[in-house]
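Below you'll find the structures, each written out as structure tokens.
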Structure P
Amino acid sequence: MFTVRKILLTLTAVAFMMACGSSSSDDEPSEETDTFDRGALLTNISNNIIIPAFQDLVTKLSVLESDKDTFITTPDQTNLDALRASWLEAYKVWQYVEMFNIGEAEALLYGFQMNVYPTNTIDIENNVSAGTYDLTSVNNNDAVGFPAVDYLLYGVANDDTSILAKFAEANYKNYLSDVINQMKSLTETVLNDWTGSYKDTFVSQTGNTATSALNKFTNDYVFYYEKGLRANKIGIPAGVFSTDPLPEKVEGFYGKSFSKELVLEALNAVQDLFNGKAYTSSATGESFKTYLQNLERNDLVTTITTRFNDARQKLEALNDDLNSQINTDNTKMTEAYDALQLAVVSLKVDMLQAFNISVDYVDADGD
């Protein structure tokens with residue numbers, strides 16, 4: 001009798017503690033306190049940031065395609081210079097859309113077709129030599145896109161005279177043409193998806209689930225900052241994840257003087273999206289910033305903004321050619337990485353916790 005009574009008392013106590021624990025948990029914020037209009041955030045981002053950025057990229061790629069056609073017809077120094085200029089303008093706009101790996105972009109593996117670097121020069125030369133290739137194959141992801149054009153316009157020979165001589169050959173002309181045409185076609189497909197049915201689908205998925213557009217988009221944003229910007233553009237070439245620096249892995253390697261400009265554009269894009277700033281104007285709308293403010297987390301807004309600005313100062317202090325920076329004074333590169341890293345914690349831990357959104361990707365670089 002004593003044993004049964006003791007068991008009953010124990011079970012009652014456990015049940016009481018479980019009931020108290022479930023009603024007073026501090027681990028998960030109550031959804032009832034979150035009154036923010038998530039749909040308004042997604043509407044502002046899609047209408048005023050994503051779609052205008054893709055439209056601008058299509059415009060810039062159209063100019064690139066036209067300049068490419070002119071260069072192929074008349075491969076001289078003037079036309080080479082014009083083609084290089086339009087490549088850079090399109091590459092800068094690319095920094096504003098690279099983070100949007102959702103919808104058709106995700107389905108097409110768009111980012112892998114547009115900006116895998118370092119480019120594989122052996123694959124490019126083999127494709128040129130063969131004269132036949134499937135540029136959409138995953139085996140050619142590192143032989144297409146902006147980095148491949150970088151190699152073709154700047155690195156295919158040692159000087160401009162020799163580069164122009166390469167393009168006297170039909171196979172080089174054809175490969176350059178096919179790569180640029182594919183870039184434009186892929187971007188048009190992604191834009192048409194956004195301006196078609198996908199935007200409405202995107203805006204409607206405001207729920208707090210692993211598959212909702214808001215949660216996936218927020219994770220993609222943080223993932224891009226952590227991996228695409230911090231690691232790929234700075235950390236990997238600076239040797240943060242390897243025994244020695246890997247300067248050949250900088251973005252825009254062959255053009256030599258654009259890698260810092262590209263990473264600064266990328267940071268501007270990240271901060272503009274955080275603030276909900278329109279792509280084509282200074283107007284702002286609902287955003288991660290206003291979401292945090294609605295949750296009374298102005299402290300976190302200040303921290304994130306400060307860390308973005310501090311990182312920008314470190315990046316601005318670098319050489320225009322990050323390859324040269326690594327080879328002459330890599331300490332400044334690692335300092336820039338450290339500054340970028342500080343914002344990772346604020347975004348990936350503090351901001352996602354404030355939004356009650358779980359991280360949906362695996363961190364593989366040990367930070």
Structure Q
Amino acid sequence: MKFLIVGHVVHKLINGKIYAYGPYVREMNLWIKYVDEVIILAPFTSLHPKDPIDIPFDHENITLAPVKEFNTTSISSKIQTVINLPGILLKTWNAMKRADHIHLRCPGNMGLVGSLVQGFFPKKVKTAKYAGNWDKSSSQPYTYKLQQKILGNTNWTKNMAVLVYGEWPNESKNIRPFFTASYSEKEIKVIEPRALSRKTPIKFMFVGTLDTGKQPLLSIQVCQRLLNSGWNVRLDLYGEGELRSDLQEYIIKNKLADSIQLHGNQPAEKVKIAYQEAHFLIFISRSEGWPKAVAEAMFWGCLPVTTAVSCVPQMLGFGERGELVEPNVDEVVQRIENLATNESLYKKKVIAGINWSQQYTLESFEEEIKNLLENQPLEA
């Protein structure tokens with residue numbers, strides 16, 4: 001089987017191997033485990049060094065079909081996109097013509113291109129992984145909503161299983177609730193909820209991109225408020241992004257460096273250890289699909305405090321397995337203080353989170369992927 005991946009993630013060629021963003025590659029390695037040949041239609045660079053979070057694809061027969069990265073965030077970028085788009089469309093057409101199975105990674109610019117072009121191949125077997133927020137009532141970019149409409153239109157999108165996070169009413173028959181996973185069932189172990197006390201540090205984590213969408217400053221301000229109220233707390237932030245220097249400046253200016261630290265991107269193993277030591281994940285994000293940080297935190301007994309976006313309320317059992325909050329420092333602090341002074345409630349939620357999250361292992365995830373590859377998704 002020739003398996004085509006169409007996506008927007010930038011790929012890197014390093015020492016003869018193709019690297020990209022770790023969580024994405026880790027998932028794709030499960031997909032391509034069962035195919036003979038892989039074609040990756042995506043942006044490519046040979047200029048940037050490997051990031052600590054990058055990992056290589058694991059397949060002996062991969063062809064990279066590079067396309068130019070594009071966006072429409074400025075006038076100059078729009079002009080450049082118009083110039084490059086015909087070539088990108090032609091390259092997408094040719095790649096899909098060669099493929100036996102077309103796999104789209106959405107939402108994204110290449111996901112939009114792929115969702116348009118795939119309609120010309122109604123008999124080919126296809127899947128689309130929509131890794132964003134499928135809640136159509138939420139505020140999202142127009143291009144994201146357009147991809148949702150195209151993927152859900154079974155007159156244009158034929159023979160495709162569209163994998164979305166969460167369960168949503170009144171969807172077309174090709175929309176399928178799905179999940180993702182980070183850990184093996186071999187890693188499951190008995191975890192005792194960590195004790196909360198004013199005498200020892202209460203440990204907090206943030207895991208994600210340091211940008212306005214993830215709102216890492218709110219996590220810092222929550223811990224700052226707790227410190228000012230006499231709580232002994234520590235916050236470790238994992239991730240990189242455009243706000244890194246601003247956050248560092250805020251930490252220094254407010255004399256928080258002894259309690260709050262930016263770690264940048266780190267290997268998954270290091271982040272896993274941090275989950276196992278932390279009491280809370282503070283993740284006040286504006287938009288998500290299936291936030292891996294939330295599921296990973298619960299897996300290791302770290303209680304998520306997060307916003308009710310996308311399928312996150314479903315993940316948290318509508319509050320039984322964590323705290324659903326508004327992006328408001330006062331509210332987040334109040335919720336955390338309530339749990340810190342009610343250890344039985346805290347432990348109850350932690351245990352519920354562990355039991356839920358540990359159902360979603362790499363083995364169960366791989367089995368679902370294998371079923372999708374072996375069975376025709378919909379009508380021919």
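Structure data summary
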item	result
Identity of the structure behind 23 (criterion: percent of Cα pairs over 37 Å apart, calculated), options P, Q	Q
Source structure (of P, Q) for distance in nm of label points 7 Å out along Cα→Cβ at positions 174 and 262, computed value 4.3	Q
Parent structure of the calculated result 1.9, given that distance in nm of label points 7 Å out along Cα→Cβ at positions 238 and 358 is the read-out and P, Q the choices	Q
With relative contact order in percent (Cα under 8 Å, 6 or more apart) derived as 20, matching label from P, Q	P
helix-only ellipticity at 222 nm (-39500 (n - 2.57) for each DSSP H run of 4 or more, over all residues; to 500) derived as -11500 - corresponding label from P, Q	Q
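Computed from the coordinates by the stated procedures, all read-outs in this text should not be read as laboratory data. Worth saying up front: this structure is predicted, and the values here are computed from it rather than measured. Cβ atoms are built from the backbone, for glycine too; each structure is taken alone.
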